[in-house]
Structure 1
């Protein structure tokens, strides 16, 4: 009940204080795809500061995080204001034993799994508030997963504009071609949120996404 009230309050405050004219942009996708890294990249590029904590262990982000009124410019010098929403990674199953394998104690692992499960529920609830979404996928992983197909299917059902960012193109196993084969109906761009590869192109695509 406390978690529900907290989520409701966050959404209420986000609507109350959102800057007029700002586009609510959600970063969605599976755990460890690079959503928070991309959120940090956007904030460092346009605000000069990082937004959130990242980790190699899945489900570091377990609560919705909102950064308001980020003014982004495209290559033509046009400006657009975004309220960026970094969401917990979507997963069909969260097992506390996976966190134990990552080096956590059992009590900590169970708490993290519980928080992560609540985070997934909140991510799905927030879909109804999104005006545009960047689905961040790890381009070294198989894109034909139940999570990816379900997430993108939910976005399509809600008719929310979608841009797919194939992240981690700096890694050898990266394959944007596989992502394009999996979701040919969507605009897909390969990026490295960590190193900034193709980020300017991503910003240009955001303008086309919300036109």
Structure 2
């Protein structure tokens, strides 16, 4: 009897979240693409606080970070979601790259160990995502093993995706190159740092939410 009641509650709350349009939205991508900068921009715009620290050294974010109940309001529409900022996905993490960035050996080895665990955790969290924003550095070559691995995992799970080419404020940014690499997805160019393109990005989140809710049914 208790199990039946629990199932009823689970279905009730699941339907309640559907009605409100609440989803779990994950930020994924390679290190230093600008995931946390974008997370900070979203949180600052809609709840008045930042989400996490950023750094020029790769793998500053080494643990999954979550902000609950973020609500975007635009043109009479509301979108409520939980934002999940994940560690940068990498196929190889070498502590020596942190030494070259200025860390001592102990710090570098600790960071490499934590970063490796963060990658594993980020991949595990994919199963909990309703939809995902893949944040790529628009100034870099999109044809990398890491990017292909991320996109492949999302396709296998049939998770709705929006690709973001970040850092369009920089001269080297090339959105067309990113679009050519992943023609099956819509790619939107933004600068999480300056806010360029972010309004259009917020509009696209409503479309992404709708796709996610269809998947839940």
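For distance in nm of label points 7 Å out along Cα→Cβ at positions 65 and 153, the calculated result is 3.0, so let me know which of 1, 2 that is. Considering all the candidates, the number was obtained from 1. A value of 2.0 for distance in nm of label points 7 Å out along Cα→Cβ at positions 49 and 193, calculated from one of 1, 2, originates in structure 1.
Source structure of the calculated read-out (helix-only ellipticity at 222 nm (-39500 (n - 2.57) for each DSSP H run of 4 or more, over all residues; to 500), -12500) within 1, 2: 1.
Out of 1, 2, choose the structure whose coordinates give Cα Rg over 2.2 N^0.38 Å equal to 0.98 when calculated. This figure was derived from 1.
Computed from the coordinates by the stated procedures, all read-outs in this text should not be read as laboratory data. Everything numeric in this text was worked out from a predicted model, so none of it was measured. Cβ atoms are built from the backbone, for glycine too; each structure is taken alone.
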